[in-house]
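What follows is calculated from the coordinates using simple rules that are stated; it is not laboratory data. The model shown is predicted, which means the values in this text are computed figures rather than measured ones. Cβ atoms are built from the backbone, for glycine too; each structure is taken alone.
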Structure 1
Amino acid sequence: MRTMTATSTQPSHVEADAYTSLFVDDIPLIDVRAPIEFNRGAFPMAENLPLLDDHEREVVGICYKHQGKQDAIEKGHNLVHGEAREARVSSWIEFANRHPHGALYCFRGGLRSQIAQHWMHEAGTDFPVVAGGYKALRTFLLNALETVPPQCALTLVGGKTGCGKTDLVASLERAIDLEAFAYHRGSSFGRHATSQPSQVDFENRLSIALLKLRHKNIRDIVLEDESRTIGRTGLPKSLFEQMRRSPIVVIEEPFEARLQRLLDEYVVGMQAEFRAIEDGGDGFEALSSYLLDSLERIQKRLGPARYPGIRASLQRALTWQAKTGEVEKHLEWLTGVLNHYYDPMYEDQLRQREDLICFRGDYAACQEYLSQAGQAAPK
């Protein structure tokens with residue numbers, strides 16, 4: 001893929017046969033769609049430098065609907081002129097200077113990207129447009145989600161909550177960390193301090209990861225054993241069905257080690273996340289709301305006999321933490337959640353798939369098993 005020189009006479013395009021390279025090589029992209037479109041779904045290597053802002057897009061769209069294409073084009077030029085046009089062109093050229101091998105796109109690779117390319121050319125910089133735009137790239141990634149996984153063998157990492165499944169997956173080159181892409185730990189206490197990505201963004205990142213593994217000729221992929229949904233993001237149906245048929249490596253860690261991991265993630269780690277996004281706050285109030293809300297979500301599963309006691313234990317732990325800064329009292333209610341919610345639920349789920357278990361062991365043994373299996377797997 002090339003960037004045109006200022007003397008080029010023909011427009012440069014990135015054609016469909018180069019889509020794989022765009023994603024595998026993390027080619028930087030200018031997304032000239034309006035912010036509202038970008039926020040609904042985008043690509044991880046794209047930067048939103050819009051031709052029209054949200055209001056301008058709305059005005060032009062209304063004009064197009066009632067007066068036709070030519071009047072809409074004229075309206076757009078009237079809205080974006082003078083200093084506004086210069087600022088936008090300047091941002092595109094600055095991006096092109098930083099990323100000379102990049103490209104730009106709009107929704108369909110049509111008028112907006114052509115205008116942006118033309119304005120850049122007039123300013124002395126030529127930059128390629130992705131043929132088909134966002135829509136074609138998105139369709140390409142959706143197709144990869146359906147076609148790449150069946151070409152590969154999947155191995156799942158399972159185990160009770162707190163055993164380190166996510167850490168193990170993240171340590172393997174041939175693994176895909178679904179929870180990282182979903183920005184959620186996949187449990188009732190799984191959310192983070194900031195919101196999850198859109199379903200579209202999740203699917204795009206997952207598809208790109210699959211393309212990269214296939215490009216490396218990796219055909220045996222490791223995934224964490226997940227439910228159909230991770231928070232509010234859903235796994236593609238075909239991938240999830242394949243996961244349900246795949247062998248499972250089960251991590252078996254001591255209860256106390258799992259309990260400590262949950263303390264670190266749900267209490268210490270979450271307060272640090274909330275503190276990081278607060279302006280001078282300590283994150284404690286947000287942590288308290290997060291823990292109490294998360295516990296309430298599993299109230300029915302804990303039952304009327306257990307829930308009040310566990311909730312009272314959580315409130316005592318929060319009161320003590322607020323007074324002393326110490327977090328150890330959280331171990332009491334976490335013990336109840338593990339014993340009466342997480343562990344029974346996972347044991348029941350695993351019993352239904354007992355025949356798929358291919359290995360059991362502690363964290364280190366499972367890591368070694370998967371590392372050796374990856375070395376032995378055909379490329």
Structure 2
Amino acid sequence: MRSTQPGERLAVGLNDACTIRICGRNADRITVAAVSPQGTFQPLERGSSTGEWRLNDIAAHGEKAGSPLYITADRTGGFVNDSYPIEVDIGGTSFNFPVPSEQLAAVIIAEAYLRDGTRRVKVANEGYTFGIEAFARARHFSVDGIPGRQRRDGNGERWEGGERGGPSAPPGTSLGSGSGVLVAPGIVVTNAHVIEGGSSFKNGRGGNNLTMIAVDPMHDLAILQGDVDGIPLPMRNTAAIWLGESVLAAGYPLMDLLGADLKVSTGNVSGLKGWEGDVARFQFTAPIGSGSSGGAILDESGNLVGITSSSLAHGNLRDRGAISENVNFGIKVSLVHEMLAASGIDIPPQNLSHDNDRRNVVQRLRKSVISILVTS
């Protein structure tokens with residue numbers, strides 16, 4: 001058994017078979033798939049034992065393909081880190097793949113590619129805290145074709161991925177939680193992926209029901225309506241964010257571990273575009289966690305500049321083999337404003353805040369940023 005390092009290239013045969021063995025916990029909750037640069041997902045074949053996945057011919061997936069490993073139902077919590085060690089057998093040689101340094105719900109463990117007639121496998125070790133959907137959305141791939149994940153289909157839920165899967169959750173089953181932002185009286189904005197698969201939504205503070213009134217899966221936004229006590233946050237949609245600007249992130253990450261009170265972190269705008277030049281998103285460095293999705297990104301005076309969307313927790317840049325840490329993505333508030341207008345929701349005139357006293361800013365956030373509980 002040979003140990004490998006992130007970014008290492010392994011020389012393999014052109015048509016070698018590959019077996020991936022999950023040797024840690026929760027192997028029955030893990031799916032392994034291949035994904036092409038165009039976003040086509042294909043599950044690997046199950047092996048003879050739990051946690052074993054096989055690819056009989058690496059060349060079957062073309063000149064280039066990644067191998068994501070992810071939790072089948074990450075709404076119930078957990079990270080793939082618990083499933084390590086991961087052993088990969090390629091052409092009869094066994095390798096021990098490295099454990100991610102971050103807590104991740106999806107890991108791209110390897111990438112096979114053909115160059116100058118030689119087949120190589122790159123030990124990728126990159127991942128996403130928010131799961132395989134965050135990986136897909138960051139690259140503008142369709143999330144409908146992800147093996148082993150639930151999605152809406154006509155009158156109910158069904159599982160993608162053939163024999164991998166199971167029944168939909170019984171009504172009333174908790175699917176998880178996220179964050180939301182009060183932007184007008186009774187109007188809450190969150191991520192589409194926060195409420196995906198749910199039929200009942202509640203404000204975590206007080207348990208009042210929230211009703212979905214609009215959803216935009218492509219841009220990962222959703223609008224909910226309900227009785228929410230708080231002052232709507234002013235949206236700074238007339239003044240663009242600027243590179244290096246200080247920001248705060250407010251939300252409810254990991255409530256089962258960190259408690260149900262609001263969490264606020266600080267950072268700065270580190271990039272004005274999202275993945276592959278997506279101008280609807282920007283990058284920021286304020287630490288976030290699972291459950292922060294749908295939360296607020298604010299300027300120093302407490303004006304809303306974005307909605308937390310996803311996090312690239314640990315990524316090996318594919319073309320350079322370099323490592324990029326603490327890269328988070330937010331949806332620009334201008335897109336939120338456009339979605340509200342397209343949904344026929346009138347936003348009362350709002351005066352931007354100029355009070356940058358940190359205590360005052362955080363105090364205003366306590367009721368304006370809420371937790372959202374999602375059940376089937």
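If distance in nm of label points 7 Å out along Cα→Cβ at positions 71 and 143 is computed to be 3.8, which of 1, 2 is the source? This value belongs to structure 1. The maximum of FRET efficiency 1/(1 + (r/R0)^6) of positions 239 and 295 (r between Cβ atoms, R0 = 25 Å, to 0.05) over structures 1, 2, that is, the highest value, falls on 2.
I have 15.1, 50 for Rg and Dmax of the Cα atoms in Å, for residues 135-270 alone, calculated from one of the structures 1, 2. Which structure is it? This figure was derived from 1. Each of the structures 1, 2 was assessed by distance in nm of label points 7 Å out along Cα→Cβ at positions 63 and 191; the largest value belongs to 1. When volume of the Cα convex hull per residue in Å³ is calculated for each of structures 1, 2, structure 1 gives the greatest result.
For distance in nm of label points 7 Å out along Cα→Cβ at positions 311 and 351, the highest value in the series 1, 2 is held by structure 2. Among candidates 1, 2, the computation of helix-only ellipticity at 222 nm (-39500 (n - 2.57) for each DSSP H run of 4 or more, over all residues; to 500) that gave -2500 used structure 2.
With distance in nm of label points 7 Å out along Cα→Cβ at positions 39 and 231 computed over the structures 1, 2, the top value is the one for 2, the highest of the group.
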